[in-house]
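Before anything else, here is the set of structures, which you'll find just below.
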Structure 1
Amino acid sequence: MSESVTRSTMVMAGGTLVSRLTGLVRAATLTAAIGATTVAANAFDAANYLPSFIYAILAEGVLNAILVPQIVKAFAVGHGQDYVHRLLTLGTILLAVLTAVLTVGAGALIWAFTKDWDASQRALATVFAYWCIPQVFFYGLYSLWGQVLNARGSFGPFMWAPAVNNLVSIAGFAAFMVLYGRGDHPLDSWHTPQVVLLAGTATLGIALQALVLILPLARLGLAPRLRWGFRGYGLGQAARLTGWTALSLALSQGAFWLAYRLASSADAAAPAGQVVAANAAFMYALSTYIIPHSLITVSLTTALFTQMSEAVQRWDMAAVRRDLSYGIRTTSAFSFLFTALLVVLAVPLTRVLFLGLPLAQVHAIAGVLVALSLGLVPLGITLLIKRVLFAFEDGRALFWLQVPMSGLFVVFSLASVRWLPPSWWVIGIGLGQSLSFLAGAVLRLGTVRDRLQGVDGPRLAAMHLRGLVAALAAGVAGHYGLKVFSVDTVAGALLALVVVGVGMTVVYAGLLRLLGGRELTDFARPLLHRG
């Protein structure tokens, strides 16, 4: 693979690492301020999740599916700059209207996303939502502007910008603790100043995350400016392509909505005094397990997506097939290692990341983290193949592939709540999500295999067998190595993370190499041999 792809991936990975690490500090500061399984924590999480839910539909579906291929095509025929300005004008108008509608309907949205909450908890969540939902507008601008930068080969700013949001949030949440204390805040203790500081800080951070992208856009001559008149610039084609993609994301996010709503009811269903994972713990575990996925998989996929879109425009199927094979083999090689690390080290990692939490809450989050981590490898494969379908501008295939994935997730989530005790509900939901990614990986590989006249199947199968063996060996070594340490204290947990984590990495990398796996070294070679 070219040095440019590797370097672009590393630039994005660096930005993602900084953003994710500051995000963990943000989460730790928030949990110190209001807890992780408290009534107030679940209320704030529900309100703050709403804009993220809408953003997932906008960014992961409509915008990612449409913008990069369409912008690549527009610049290829010579009217890219004008196209971008008109596209951004139209997108900004639609975002403003959508945000206004959602803000007015904040109460109805909170009711739809929660289950078995009493009136006072739902009322607090609704007030939070009025301050949080405006994030939708700024999330949308961030994604619009970021995809324009990606389409023009400027990958770094989009990945680094979330660090600004996290730093603002950390400062705001720390101020909350200074003024109002930390830990569990009863519902009757919440008044307007507390709500404004907590939720207003979250929204201010997202706004600045978007606005910092104006400078890199200006450097490319694409600073946002109003440009009216939307006919004759290909925007109609872009709009038509959103239909199937929007339906696919409606299925995906609809399944996640149901899972989230079921998770929100775990606390009410549990015996009095028992600490169980509910919606807030689910989201904290999700934000932790997604870090390794973001570092390599998302970064590499973003770089390859522009390259694959250009190859599709040339109808060079060999290039698309080569990029897909390289992407899957490389991301899976890293994902097997991260899966082993997260499964074995879930408790000490959670203990270190969320310093202020009691041990019972640490174990509640760690259990969910293990369940989610089992889906890291197939998650990477599904993302890469989704980008291939986006490059072909084929939303129809993506929709029909999403149907069984979402169906499996829904069935498993409902079954977990029906047959498992409340303390296992969210763990079961996490396992359901991992299984849905596995099913999606198998189905999507079959779909693109016919279109690309193959997917380098023998090499992919051999790599995944080697990765599985190496990950199992590293996991066994880590399991027994962890027994030497006491992870109940922060110091012991940190020592275990360093010693056991390094040991597992050495075992995995060494055995993978011994078995003939070259993916890790092949990824690094362009940088190591530069010059």
Structure 2
Amino acid sequence: MRKYKILWVDDEIEMLRPHILFLQEKGYDVSTVTNGKDAIAEVENREYDLIFLDEMMSGMGGLETLSVIKELNPNLPVVMVTKSEEEALMNDAIGSKITDYLIKSVVPSQILMVCKKILDGKKISGEYVTKDYLEDFSKISRRLLENPDFDDWIDINNKMVNWDMELDEHREIELRQTLNEQKKECNSEFSKYIELNYENWINTDDVDSVPLLTTDIVEQFVIPHLESADGPVFFFVLDCLRLDQWLLLEKHLLNYFSIEKDYYYSILPTATPYARNSLFSGLFPSEIENYYPDLWQNNKDDERSQNKYEKELLQFLLDRKRIKLDNELKYMKIIDPDVGRAFEQNIVSHKRTHFMAVVVNFLDMLVHGRSDSELIKEIAPNEAAFRSLTNSWFTHSSLFGTFRNIANMPNAKVIVTTDHGSIITRRASKVLADRETSKNLRFKFGRNLKVDSKQALQINDPAKYKLPKRGVTSSYIIAKEDYYFIYPTDYHKYLNYYKDTFQHGGISMEEMILPVITMESKI
């Protein structure tokens, strides 16, 4: 095993000899110099893993030496060691990008701790991550055998997501395949659970026996703020947002907002025309069709045109609940960067708006674009890379700027959620159907649908699932787990084309278990 090389720079180096011997006994290769010029020469001529740098030296001082070292090797960890406890000095050192800071006189255990944290931290952390995950793996496997309820499934999904993101930070740990297999097992059991319970959820009057659903969100999380608002209330719907993606976004918002997180289950199908219309209306799709037939029938059966009346549906919901706004309901749909930037610049004009709903379509477009773009597939070949791409987008997005501007509004409330998530589809399910069948990959409606019942939920009576009737003999099929529907014609062509693409509309934890976030400005 390679020894880590440490350079210790101090004009009183002989007084530190016991510390150096201690580190050498612990397996570190420690070199010493007594001034800044020699330290710079060492860095120019040898590779070091860590430098301990005295702040107060005769001749070239520590901060000056640090500046040159960082020019030579910006990524070389440097620990500043000083007698001074002045805050200004600490600020100067931190501003010069030191890795850590120690106050003299130091003891050997302090030095060893810093070395382990900087040089071995990743390895040690990885060992504990491996141990913790294997323990959790066993616990989750046992829970799957204990008939988990909807709250248990939320907890299981949270654990899966957290481990997914933990392994993103420890790519050296060879547990990704194990985690993926456990996620597959969880989604298999989850699909069985949904098939067994979903119909009862949407038809029972016992609200305490069912989870929060899409139809509950505005009433449960938005309307209470409208009734007590002393500042603007914003309702953001980020189309196709997964929990793992939200957790990345959340990290950037913690400095601006107090954040509370809840969860709900999407209705079926987990697709925009159904889920988002239900979200805004507080009604199931068949109820929208019955109560507002003009709004439903005027829509086409595709995701890009079937959500034209979200503002109207939301206003009808407010009217049914007898919510009187101080001024007109505002609604905005952000479908391209120019619209997003204009909205960011103008958001301050809404500080007196009682209620504004905003739909952000970028993530959904990214999901669809990845299916059709080899470039995006190359950039984001898996879920970890897709999370990274989402994070990069958000940090440079007008949406982040919009949130920051809202955070400066006194008493502003922000509710953030999504209509559905997405899942990487890995297995094909062969479907027999006629030409009039819908073209979605994770759900279909039409006549004479035939599919393996192990791979899809078959709905022969749409009314029981509160879905619109698409003709007297029409039925629905909804894909389970990570299956996607392929017709026998050109089967192998489409099998390869859609494999490992992000899709939605089906039954999986990633598509159905969704975050709903309440954020309050900290000012």
Inset, instruction - Compute Cα Rg over 2.2 N^0.38 Å for each of 1, 2 and report the one that scores greatest. - result: 2
Legend entry - Highest-scoring label, criterion being FRET efficiency 1/(1 + (r/R0)^6) of positions 17 and 33 (r between Cβ atoms, R0 = 30 Å, to 0.05), among 1, 2: 2
Inset, instruction - Determine which structure produced the value -27000 for helix-only ellipticity at 222 nm (-39500 (n - 2.57) for each DSSP H run of 4 or more, over all residues; to 500), calculated from the coordinates; the candidates are 1, 2. - result: 1
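Given structures 1, 2, which gives the highest value for distance in nm of label points 7 Å out along Cα→Cβ at positions 121 and 345?
Max of distance in nm of label points 7 Å out along Cα→Cβ at positions 121 and 345: 2.
Could you tell me which structure in 1, 2 was used to calculate FRET efficiency 1/(1 + (r/R0)^6) of positions 193 and 481 (r between Cβ atoms, R0 = 41 Å, to 0.05) as 0.25? Show your work: numbers first, answer last.
Values: 1: 0.25; 2: 1.00.
Label of the source structure: 1.
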Inset, instruction - For relative contact order in percent (Cα under 8 Å, 6 or more apart), the calculated result is 16, so let me know which of 1, 2 that is. - result: 2
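Rule-based calculations on the coordinates, nothing more; no lab input. Source: prediction; values computed, not measured. Cβ atoms are built from the backbone, for glycine too; each structure is taken alone.
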